[in-house]
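> Presented below are the structures under discussion, each in the form of structure tokens.
Where a number appears in this text, it was derived from the coordinates with a stated rule and is not lab data. Computed from a predicted model, the values in this text were never measured in an experiment. Cβ atoms are built from the backbone, for glycine too; each structure is taken alone.
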Structure 1
Amino acid sequence: MHTKKEFIILKTDYWRFEAIQSGLQLYESRDRFTAFRIPLVVIPSTISNNVPGTEFSLGCDTAANDITKICDRIRQSAEGTKRRVFAIETMGGYCGYLATLAGLAGRADAAYIYEEKFTIKNLKQDVYMATKMAKGAQRGLMLRDENASANYNSEFIYRLYSEEGKGLFSARMNVLGHMQQGASPSPFDRNMATRMGIKASQGIANQVNSNLSGDGTVNATGTESAALLGIVRRYYKLTSLSELKKSS
């Protein structure tokens, strides 16, 4: 049993959803351990933006902005060169959000992601840079999510373009790695973090009041008392962890 002030807020970490798994373990152990009968709220926080139960995770907007800026810098650095194609690898695990958004914003010629399977035939079709360069273009940009394909990796794509572009354009490869993390948060992420903190606190307070005993202790056992706070269709929504487990 617990006092009114006790609660837990968990943050998800990268694409393995450790916080959701930890929250589920606490929730599913309430029958054996009364200490876990307290409100739990998971706040999604990963640049990959692949957490179930939410359309946006803290950090994904900052990372997408940072990748776009890096692509812009690469383009600027190539202004003094002629006819060059860049193959850039982004993070994102098995989610192509970063590669797709940064590709759109950075005017990439192609984006290879895990969700859309591609073959060597597709890659051959995309090596249209020869035609583009012949018409006067000076630079090309290809983005690839880190887990887009086990065999058609960034090194393969780079070598493909290097071979096909002989005599017409050169190719360069850039693996962005952890440069995508640790940037100053974007205004969108800062505001979302503030709102999520407020919504999580309100959700916890509601659960505390709903499960408050006469002696001032909290005994939260319902599914709604262990939830993930997400954004669904522009609205903040608490989804029970047990529901997320069933839908996964």
Structure 2
Amino acid sequence: MTISDDNDLTRLKEIGRIVAATLEAMGKALEPGMTTSELDRIGRGLLEAAGARSAPELAYEFPGATCISVNEEIAHGIPGERRIARGDLVNIDVSAEKNGFFADTGASFAVPPVNRAIERLCRDGRRAMWTGLQQVGAGKPIAGIGQAIGTFARKKGYSLVRNLASHGVGLSLHEEPTEIATWPDRSERRIMTDGLVFTVEPFLSMGAEWAENGDDPWTLYSNPEAPTVQYEHTVIATRNGPLIVTLAA
């Protein structure tokens, strides 16, 4: 969507704060021994208490309020009876709707004890996202996001998953502009317009280049199998640069 007035901005900021607070609380609650279903119930309770609805449930009938992916799972993991263990790498993706507006955020969490390589991957995954966000602004090329993230990943010795892209968001969970590459894409010619709302969500990996389907209709796995992290914000392109709406208060 493109923000058209202050009312749009107010409502988008509201749902942005809700998903950000939910993600933050789920990350703090994460501990060894709990199931991903138990963690998802925490997220559901927080969304419902804030008057929001799970976006993947609403839009796609996803079997969970949030997406929780562990280790070899890198996206769209279904909450269930899998128990989180010490040393696991857990991605939590929270998207929701309130008053007709949608926001989307996510982060990866390493469950202690954490080895140095995974600790570094998490730190650099967040840095990769911010590198992309710094390229956001009205009148700037969308391609600049992937170019900057690609340069960062290459210098640090990482790969990027190239079939999971950023996307427009706001009046629905996924909308125009679609398929915003978080890797270098020479074919990208689009320009960010003032008020354009979308996500920036690179998947930084220690070797994976693709996400592939598994046994269920939802969960995606790294290919080749390798530790992979995702960090995501919903952002508005403005004449003054990026306006991030999914920051926790």
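> Just checking, which of 1, 2 has the largest value of mean count of other Cβ atoms within 10 Å over residues 36-43?
1
> Of the structures labelled 1, 2, which one yields 27 when percent of Cα pairs over 28 Å apart is computed from its coordinates?
On the way: 1: 45; 2: 27.
Answer by label: 2.
> Using distance in nm of label points 7 Å out along Cα→Cβ at positions 172 and 228 for the comparison, can you identify which of 1, 2 gives the largest number? Write down the numbers at each step before the final one.
Details: 1: 3.9; 2: 2.5.
Answer by largest value of distance in nm of label points 7 Å out along Cα→Cβ at positions 172 and 228: 1.
> Check the numbers for mean count of other Cβ atoms within 10 Å over residues 100-107 across 1, 2 and tell me which is largest. Walk me through the numbers on the way to the answer.
On the way: 1: 19.5; 2: 24.2.
When mean count of other Cβ atoms within 10 Å over residues 100-107 is computed for each of 1, 2, structure 2 gives the biggest number.
> Have a look at 1, 2 and say which one yields 28 for relative contact order in percent (Cα under 8 Å, 6 or more apart), as calculated. It would help to have the intermediate numbers written out before the result.
Working: 1: 28; 2: 23.
Matching structure: 1.
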